[in-house]
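What follows draws every value from the coordinates through simple rules; no lab data is involved. Here the structure is a predicted model, which is why all the values come from computation and not from measurement. Cβ atoms are built from the backbone, for glycine too; each structure is taken alone.
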Structure 1
């Protein structure tokens with residue numbers, strides 16, 4: 001049986017990329033008065049998760065290069081809480097002038113599914129600017145689980161149902177859904193332990209109290225480089241450049257299983273199209289440079305530039321998919 005985790009399909013990514021190659025030649029004269037002069041002051045890039053999260057890493061790398069290109073500061077504004085609802089609300093309610101944008105991940109979709117009274121619609125209330133990057137999740141263990149491979153992890157956790165702890169960045173987070181899908185595919189029963197801060201997650205893993213975790217790879221690369229945590233399998237279709245010696249989950253005992261996540265840029269719904277086109281064009285240009293590609297790849301991410309329309313299609317398809325996952329695993333409104 002083939003299990004599929006938190007994954008963008010190759011078709012969706014290919015479609016987004018193909019749309020990008022068709023994009024700018026058909027742009028109208030950009031209503032040039034709005035697009036060409038932008039930006040004239042600093043831009044706030046909201047990240048709905050704390051410093052050290054994968055989205056924070058991606059935002060700071062891209063933001064610095066946008067600052068250099070435009071001569072205006074990109075201020076990364078971390079607004080964690082409520083599974084991404086707090087940061088999303090800041091952006092949805094911002095003046096749609098292009099000076100507040102956000103770098104978001106899959107929790108942008110699940111947060112509203114887990115809200116009793118969603119403050120916004122993840123598709124209708126935002127302007128989709130560009131897909132930025134995709135990345136595999138990586139199965140990581142700490143000293144509390146002495147295993148060296150995914151098959152050993154599965155064997156130990158299966159031997160003691162409900163004994164081992166699996167961590168996440170919160171109920172409904174991408175790491176939570178990745179863990180649930182992994183456990184289902186492997187036939188595991190573990191105790192889910194949600195956290196708010198990356199530092200707390202790492203401390204509990206170092207202390208042996210959280211036994212395993214499916215991290216978006218950039219979030220855990222510093223701990224892996226230091227040897228404090230052990231990667232045992234990655235969730236991509238092929239091995240990642242950042243950890244070439246670590247096998248995929250499909251290689252390691254769950255044939256066909258893929259566990260990936262993605263990130264993109266959004267803004268308030270009514271940002272003028274010329275400004276959306278300006279941000280998109282510069283972001284796409286930068287994502288194709290060797291410098292950003294190398295920095296992303298060495299930390300486990302893969303640049304995935306797209307048109308605004310391509311990113312919207314990815315979000316639309318992913319929303320339908322994660323809605324079904326939330327229903328299947330029985331998650332109830334949390335916020």
Structure 2
């Protein structure tokens with residue numbers, strides 16, 4: 001059954017930004033006691049005799065950082081929650097596909113990014129720089145519009161930025177995104193820029209970044225823009241010398257592994273990015289110990305720990321499951 005449902009989830013067409021925003025206000029049929037493809041529970045809620053038996057279907061996007069989150073949750077639930085069985089549906093795809101799976105009840109849980117929720121999924125135009133404010137706003141928004149709960153945040157941050165080769169930035173005097181924009185406006189467009197395909201289209205991605213930093217579209221169209229999927233290929237291209245700049249987020253360890261330069265977002269375009277777990281209310285209403293287990297596992301996570309785990313998965317034979325177990329043991333969760 002697991003393979004069949006995974007196939008069905010992955011075959012679904014990935015909707016665009018408008019399609020994601022259109023989900024706001026829908027609970028995705030989360031009021032039933034047994035979902036179609038998601039976690040199933042026995043009737044009733046938690047009682048004095050203990051939490052109800054539940055299966056918790058854990059999803060993630062399809063790149064190492066997200067798959068590590070899924071493994072952390074899976075191991076924490078298996079070890080710390082009572083009468084709860086984790087079911088692995090990690091590595092599903094991009095933002096739209098995983099969010100749709102959650103709101104449709106095909107999965108029960110994944111770890112999200114506050115700026116993605118705020119700007120891309122719920123279509124908010126405003127920028128929030130303060131972590132606590134961002135978390136509280138997104139939590140309220142999600143819980144008002146969906147039958148979901150945003151759990152306690154990690155300490156890790158994943159703010160987006162533009163990253164360049166340091167030699168190229170030094171040669172052209174580029175320290176900030178405004179410097180980068182000036183370089184393009186001055187007809188210097190003979191270079192390759194790598195970006196994630198999803199980021200090239202999303203509301204808080206490249207289109208509005210170009211507007212905010214006054215980069216004319218006709219000038220940008222002359223740049224050789226190479227679109228890639230998640231997984232670190234953009235950094236390999238940058239490090240090999242086949243491109244001079246890329247988009248990424250600050251928790252990605254390749255920035256430090258390759259000694260790359262992050263440009264200052266001097267106009268404050270990018271929102272704060274708080275990483276936090278999110279789960280369907282049906283699960284935690286039936287079995288509150290699942291919420292407790294995930295919170296205990298998520299709260300200690302720092303940006304540095306996350307970077308180290310991703311590096312280990314990328315550069316050694318360690319798996320996401322291996323580094324997740326080490327993290328949980330180091331933080332006395334296991």
Ranking 1, 2 by distance in nm of label points 7 Å out along Cα→Cβ at positions 68 and 308, the structure that comes out highest: 1
Thinking of 1, 2, which structure, once distance in nm of label points 7 Å out along Cα→Cβ at positions 228 and 260 is computed, gives back 0.8? 2
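Here relative contact order in percent (Cα under 8 Å, 6 or more apart) was calculated and came to 27; which of the structures 1, 2 was it taken from? Could the numbers behind the result be given before it?
Working: 1: 30; 2: 27.
The structure behind it is 2.
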Looking just at FRET efficiency 1/(1 + (r/R0)^6) of positions 132 and 156 (r between Cβ atoms, R0 = 35 Å, to 0.05), which of the labels 1, 2 belongs to the structure with the highest value? 2
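Tell me which of 1, 2 gives 22.4 when you compute mean count of other Cβ atoms within 10 Å over residues 164-171. Can you show the working numbers first?
Numbers: 1: 22.4; 2: 16.0.
It was calculated from structure 1.
Can you tell which of 1, 2 yields 66, 43, 35 when Cα extents along the principal axes in Å is derived from it?
Numbers: 1: 66, 43, 35; 2: 70, 40, 38.
The correct label is 1.
Given a computed value of 20.4 for mean count of other Cβ atoms within 10 Å over residues 180-187, which structure among 1, 2 does it belong to?
Working: 1: 20.4; 2: 16.6.
Derived from the structure labelled 1.
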